[in-house]
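Alright, structures below, take your time with them.
Coordinate-derived values only; no laboratory data. Since this is a predicted model, take the numbers as computed values, not measurements. Cβ atoms are built from the backbone, for glycine too; each structure is taken alone.
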Structure 1
Amino acid sequence: MQLKDVAVLITGGGSGLGEATAHAMAAKGARIGVIDQNKENAEKVAAAVKGVALHADVTSEEQIKAAIAKAEAAHGVARVLMNCAGIGGSRRIVGRDGVYPLDRFARIINVNLIGTFNCLRLFAERLVTIEPIGEERGVIINTASVAAYEGQIGQIAYAASKGGVVGMTLPAARDLASHKIRVNTIAPGLFFTPLLMGLSEEARNSLGAQVPHPQRLGDAKEYGALAVHMVENPMLNGETIRLDGAIRMAPR
């Protein structure tokens with residue numbers, strides 16, 4: 001599917017990987033709907049890409065339905081969904097502060113996994129009602145992490161949430177194949193995003209040095225470039241692609 005004049009929805013589009021994807025797809029002529037829980041960030045990115053800002057929580061059925069409707073009023077029915085919204089968090093199952101709080105674990109699962117599915121299902125519900133363009137109706141791209149495969153100490157909730165995203169990619173692609181909708185996932189490694197911006201330059205350089213090649217943190221633009229290719233390449237379906245410079249995460 002070519003992106004020119006195609007409506008795109010990007011969750012977590014107000015910063016990081018989502019923001020970079022918004023710019024990459026807008027450069028191809030796409031009409032961008034920026035969904036973010038941070039209203040100011042959504043408006044900033046939407047203004048930069050001449051898109052529409054959509055203030056919504058990915059875990060809310062009502063808010064995501066409203067965001068999809070608002071984007072459709074501005075750009076027509078979206079044919080591409082980028083699920084980039086997510087949160088992190090690090091804590092051992094049992095540590096100095098006691099046992100891992102169940103509500104904290106549930107929050108990360110709820111945003112990263114259930115939020116991804118919530119957006120995927122509501123997007124697909126609307127998309128199946130319109131005619132295909134050529135051999136496909138649209139494309140869904142989720143965001144996992146290399147933590148889905150090599151979760152580190154303290155990443156129990158984050159790794160579980162991202163492992164769930166990887167696990168649902170193929171069955172989602174199979175479920176939606178009859179509707180001519182493709183589903184893929186990107187599993188980034190160590191990228192310079194808001195999740196790492198709180199670290200010192202020394203700490204970031206130390207993390208980058210763990211990457212075999214190129215020996216640095218990933219640039220969000222590289223994620224955006226892969227997302228564009230996934231949309232444009234019709235044979236990519238049901239796949240999770242690691243974008244990680246060949247890193248395999250150590251236990252800590």
Structure 2
Amino acid sequence: MSAARWHERPLGGLASLGVAAGLLLLWGWIAQRAWISPVFLPSPLQTLDALVLGLREGELLAQTQATLLRMLYGWLIASALGVVVGALIGLSATARSWLLPSLELLRPLPATALLPVGIALLGLTPGMLLAVIAFGAAWPVLLATAQGVASVEPRLQEVARLLAIGRARFVLAFVLPHALPDILSGMRLSLTASLIVGVVGEMLTAQEGLGTTVLYAARAFRSPELYAGVVILGVIGSLGNLLLQGAEARLLPWRREG
């Protein structure tokens with residue numbers, strides 16, 4: 001890593017913290033001047049009190065755990081399916097020509113729009129919501145994997161044949177490592193999609209989780225609890241992204257040198 005880039009990282013982090021602190025102060029100032037009714041915009045301190053109380057004595061911790069587990073399970077299923085199906089499509093030019101156009105048509109379909117279909121087929125169960133999350137979050141991994149696998153240098157296949165390397169070993173030793181940057185990028189997008197679909201699904205199906213907590217707090221005009229739930233969702237999304245960034249930096253160390 002160059003010296004210039006090494007110095008840029010602390011400065012970038014301080015700048016981000018400064019922007020966050022400025023937004024927090026702006027929020028407190030607007031709330032203090034009551035430009036927006038406290039019924040709809042509590043102060044940061046009121047939100048913090050609701051957050052601490054909910055995690056310590058209320059059901060907020062249990063709701064957070066429910067959403068977090070649902071997001072993780074959906075993301076793991078989506079990642080596994082996306083990598084396997086994407087690799088199969090990427091390895092076959094025929095499969096790409098036949099399937100990718102149809103997949104591109106299905107990809108923009110909002111996963112939450114399939115909730116009524118899921119309810120009709122699987123009932124109003126946790127498994128139904130998990131299936132919808134996996135469907136909505138699989139697309140970034142699937143398409144990124146297919147693209148990464150398809151971009152493998154064709155001459156590597158010729159070398160593998162000359163060295164009598166089997167198909168499975170070739171995929172594990174050459175194809176997947178080559179496609180790993182694309183796969184990890186798709187998994188980062190997939191994690192965000194898992195959280196979004198999970199929360200919206202909780203709201204629509206009234207299942208346990210932060211989505212239901214936020215929705216009920218909004219309906220009851222309990223704005224501190226509402227914003228406390230939103231803060232937790234933001235923290236979950238940010239931490240998940242940071243963890244995957246750290247994993248990507250460890251698995252792809254050469255990217256840090258660029």
Structure 3
Amino acid sequence: MDPEKNHEINIKQSEDRFRENLLPSLSVNTVLFSYHQERLNVLLLKFGDTGYFMLPGGFIRRDEDVDEAALRNLKELTALENIYLEQFYVAGNAERSTDPVVVEFLKKQGYEKISSWLSQRNVSICYLALVNEKKVKPELNVQFISRYLWADVTNLPPLLFDHTTIIEKALSRLQSDMDQKLLSNNLLNEPFTMSDLQKLYEAVFQKKFTRSNFQRKMLKRDILARVGKKYEGRAHKAPYLYRFKKVKAS
């Protein structure tokens with residue numbers, strides 16, 4: 001078969017499956033945070049050769065729950081399974097629509113119908129998760145995804161859609177519930193020092209804390225258990241080591 005004709009058939013089949021199997025104008029996006037080398041990072045996916053990045057996400061099948069759609073899209077894009085996703089935001093501004101960069105890219109690839117379908121107003125249900133980035137293995141053979149990037153939240157590359165706003169909302173949610181997030185997620189390897197914990201908080205809140213004030217406040221919160229001291233054979237005083245207390249069953 002003529003390669004060009006075969007390409008046209010593949011496009012038509014993809015467009016038919018796209019429209020028949022997915023709900024129009026409704027999608028999910030997930031913000032994956034990790035803490036690595038004293039930085040708070042977020043997972044981003046590069047869209048084709050556009051130079052723009054975006055959050056993991058996708059559309060919802062007609063026969064699946066919203067939470068199932070978020071987990072499925074995340075698995076397809078990152079190979080992550082069995083992780084806890086917290087729904088934290090709905091991106092649904094009246095002016096919200098698909099980024100023109102995406103529309104033009106799909107048109108050039110021959111996906112006219114999908115491009116037109118995506119040009120409609122879209123509402124995205126947004127999820128948040130905290131992960132160990134060493135365990136995330138994005139599937140780079142996913143169509144239109146050319147690479148992935150763990151980006152420092154303080155130095156994001158150009159993003160598609162309103163994903164900058166979504167990340168800002170996710171960071172705000174993380175900050176508002178930081179103590180509980182630490183108790184239920186392994187953002188720090190245990191045991192850790194108070195200095196290690198302070199660096200994590202400074203990465204999340206994007207500001208410096210006074211050492212003595214930070215230590216006093218953390219100890220008052222009753223989320224830490226002291227487990228010993230960190231001896232390194234140096235002359236200075238050995239710092240205490242801590243772990244997070246176990247989450248009490250509700």
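By the measure distance in nm of label points 7 Å out along Cα→Cβ at positions 47 and 215, tell me the structure among 1, 2, 3 with the highest figure.
Greatest value across 1, 2, 3: structure 3.
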**Request:** Give the label, chosen from 1, 2, 3, of the structure having the highest value of FRET efficiency 1/(1 + (r/R0)^6) of positions 55 and 127 (r between Cβ atoms, R0 = 25 Å, to 0.05).
**Result:** 3
**Request:** Taking distance in nm of label points 7 Å out along Cα→Cβ at positions 39 and 159 as the quantity of interest, name the structure among 1, 2, 3 where it is greatest.
**Result:** 2
